[in-house]
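Structures follow.
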Structure P
Amino acid sequence: MESTTPDFNSITVSELLSRADAGEPLLLLDVRNDEEFEAWRLEGRRPIETVHIPYFDFIEDPAACFPRLPRERDIVAVCAQGGSSVMVVETLREAGIAARSLVGGMVAYGEYLQPVTVTVDEAGATWELWPVNRRGKGCLSYVIRAGREAIVVDPSRAVAWY
């Protein structure tokens, strides 16, 4: 569940993944430090072009960072929790470069749950199976629902979502 609403300077994990999965041309600007970037990256169902420029590079010499960013697609900046990418987006916008920040950063990506509803009609008993994909971690949980009752199998930590 995404906790905050984006504005024109930001984008939610849901919107970003939807656009990336549809093959829309966008550039992911990862501003986390080298170790975090190497350990874990945001992935879509299709490849997402990613440029890694650490946040501190924007603090030390922002003008040197600008030429490393192609301008022919939307730029989405991502950091660990969403704060550093907001600062980078402000710096880019001041330089006339359109960009948006990923709301909640990699934490939000790691917690994002995407349900898929599968309706099953077997011998007159209708029930639903919802595989719930935690895309950032590659995990699945399941919701099995019949009428007003449901059971959750292998839930994520964010149980309020269910």
Structure Q
Amino acid sequence: MSTKKIVIVAILVVAAGAAIYGWSEFNRKNEDLSGVKAAYTVEAMQLINEFNQNDSAANARYLGRVVAVSGLVKQVEKDEEGKYTVVLGDTADMSSVRCALDSTHAADATGLHRGESIQVKGSFTGFKKDDTGLLGSDVELNRGVIIKNKSGQ
């Protein structure tokens, strides 16, 4: 085999490998967090206070990790696409933990009520700090699942 043919075959093999890898990554599904062990278990107000005191250290600790958060339901939001977000925290405080539910667990949010004590688990994705002090800060979790309803319902 000539050098030219070897180079062409090598390029085709690399291109085929890259195409297979790209196809598998494009079609990859996110892991359902209901079976994943949380790296941290924390109360909603404790988590909010940790970020308000030192958001850099808290961000380094939680970013990309699965966190189980317990607290009172402040609100359950449903957007125009039918996706649910459960908002936890003290109903008298503007700051909250916002957990966007995984679409496969959206039905779990329909029975939640304001003031109910629950635990949700999600992947920590960020912190939106309110520097004005007027709107409250938000800790954000994605791909959330409701793992425990403390009121027994």
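Every number here is computed from the coordinates shown, using simple stated rules; none is lab data. The structure presented is a predicted model; accordingly, all values stated were derived computationally and were not measured. Cβ atoms are built from the backbone, for glycine too; each structure is taken alone.
Annotations for the structure displayed:
- helix-only ellipticity at 222 nm (-39500 (n - 2.57) for each DSSP H run of 4 or more, over all residues; to 500) from the coordinates reads -7000; which among P, Q: P
- When distance in nm of label points 7 Å out along Cα→Cβ at positions 52 and 124 is computed for each of P, Q, the one that comes out at 1.7 is Q.
- When distance in nm of label points 7 Å out along Cα→Cβ at positions 60 and 76 is calculated for each of P, Q, the greatest value falls to Q.
- Among candidates P, Q, the computation of Rg and Dmax of the Cα atoms in Å, for residues 68-131 alone that gave 11.5, 35 used structure Q.
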